[in-house]
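Please find the structures below.
FYI, it's all coordinate maths here, none of it is from the lab. Only a predicted model underlies this, so the values are computations on that prediction, with no experimental measurement involved. Cβ atoms are built from the backbone, for glycine too; each structure is taken alone.
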Structure P
């Protein structure tokens, strides 16, 4: 099995306040389906990039996201599946639920 991160950029998920409960319910339904299928590892939405902090190699902390970053992860799900095709199928379900494109990336093998 391989773990995949399915994520979206924060600027891509543009949902009206009126539609938010429906989108949230659809996303939660996909999470419940993934849990029932035994593939769900972890996931969640992230707060606004303005709440981020960057910690430099010398320990200096700067408030805000990376200054040169144009895109920020808005949320993600991690699934543990047998094939990339399965990960893409889960991403498709999340794309429909969240009404935005999803990026799929495999985690590198654990070096420990």
Structure Q
């Protein structure tokens, strides 16, 4: 049996941009992506701590070290610059393998930098 499990999380990142007139996605600092084990084009769930919105999109790689967390396209309507978001990805794996799986969780600072 295959099940979907929590794979990666960027916990409490600050939204730096919201670009409505752009092809939809979330642009993330490459360093945050690497540290959290999230790759470009991966589907992610965004949870907005400020307003309770929950939605899904895919990841675009941003400049390394920039601290970029930019919601693009229609997702830009679900956030305000400065909102705190949690970015989560999930993976599908064998039930037995999942019992031993350890997700990757990172906690960026208030400027979206790794500490």
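Out of P, Q, choose the structure whose coordinates give mean count of other Cβ atoms within 10 Å over residues 8-15 equal to 15.4 when calculated. Of the structures listed, the value fits P.
By the measure FRET efficiency 1/(1 + (r/R0)^6) of positions 16 and 88 (r between Cβ atoms, R0 = 25 Å, to 0.05), tell me the structure among P, Q with the highest figure.
Details: P: 0.35; Q: 0.85.
Top value of FRET efficiency 1/(1 + (r/R0)^6) of positions 16 and 88 (r between Cβ atoms, R0 = 25 Å, to 0.05) goes to structure Q.
From which structure (P, Q) was FRET efficiency 1/(1 + (r/R0)^6) of positions 56 and 96 (r between Cβ atoms, R0 = 30 Å, to 0.05) calculated, if the value obtained is 0.65? It traces back to Q. Thinking of P, Q, which structure, once distance in nm of label points 7 Å out along Cα→Cβ at positions 80 and 104 is computed, gives back 1.9? Label of the source structure: P. For the read-out mean projected area of the Cα convex hull in nm², a value of 7.0 was computed from one structure; give its label from P, Q. The value was obtained from structure Q.
Assign the value -2000, calculated as helix-only ellipticity at 222 nm (-39500 (n - 2.57) for each DSSP H run of 4 or more, over all residues; to 500), to the correct structure from P, Q.
Details: P: -10000; Q: -2000.
Value -2000 for helix-only ellipticity at 222 nm (-39500 (n - 2.57) for each DSSP H run of 4 or more, over all residues; to 500) corresponds to Q out of P, Q.
P, Q: which one has mean count of other Cβ atoms within 10 Å over residues 32-39, as calculated, at 19.5? Structure Q accounts for this read-out.
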